[in-house]
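Take a look at these structures.
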Structure I
């Protein structure tokens, strides 16, 4: 299984998460399941609703999730996953991430170190909920007609 991420959406995710640093930023991934994987069509940045330890926790409120889900339905897309940052930590799921994860979804984790994106990795929760398994991340390069082609990624 793989998660395909176009350059425009990668740029949107990076910008949002850099803006949230040194706290965790987060958002919802809209897209579609395809044979062998899924493709992100739109990344929706969300304000972290976490209280307290926002440097290593994020919360997407139920109303935020429902609003993103509605945007997806209107565009003919599904919620296929979530993204969040790990400020000054590796792009690997934490124990908290494991406790909060839902089956089916992709979890794109982005390491932001000293205000720079250093790594992006995708994960899926194992069927028995005991661990995350890595998911191949396919980054689609920008095209000449793509606004991210000017180096914004």
Structure II
């Protein structure tokens, strides 16, 4: 004859199974989203919105996001072609010249646009430029002028 479980034993059993279920759900969700770069979450949300509701507003919002990304990528590729290989291979130096970096970011945000989740990925180009300019500080003014010119072209 089997013994009846007490309320305490039932709660213990439920708690045990609930923990196992929650852990498995967290692993499942984590596996689904690990392939998405955090900078692309908004893009994925906009795309999902278009799929769920293909309204003109949703499509325009997605199109504007893609247009902005293309403009940002184009601008930085033109500004820093010599740093692209290091950026793509993730071998850019660590920042040490923070005054230069602040000046680059400030100039970009004044002349172009505020950095957003997407464009922040290009800060490493500023870092690479600043670290390279350490050996030729006179070129810093020219680099800042290049940012202004690139921003005024688009």
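Every number in this text was worked out from the coordinates using simple rules, so none of it is lab data. Please read these numbers as outputs of a predicted model, since none were measured by experiment. Cβ atoms are built from the backbone, for glycine too; each structure is taken alone.
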_Suppose helix-only ellipticity at 222 nm (-39500 (n - 2.57) for each DSSP H run of 4 or more, over all residues; to 500) works out to -7000; of I, II, which structure was it derived from?_
I
_Test item: relative contact order in percent (Cα under 8 Å, 6 or more apart) calculated as 24, pick one of I, II_ = II
*Which of I, II yields 13.6, 38 for Rg and Dmax of the Cα atoms in Å, for residues 61-132 alone, as computed?*
I
*asked:* Using distance in nm of label points 7 Å out along Cα→Cβ at positions 13 and 109 for the comparison, can you identify which of I, II gives the largest number?
replied: II
_Quick check for you: by distance in nm of label points 7 Å out along Cα→Cβ at positions 21 and 45, which of I, II is greatest?_
II
*Looking at structures I, II, which one was Cα extents along the principal axes in Å calculated from, given that it came out as 42, 35, 29?*
I
*Figure out for me which of the structures I, II the number 2.1 belongs to, where distance in nm of label points 7 Å out along Cα→Cβ at positions 69 and 93 was derived from the coordinates.*
I
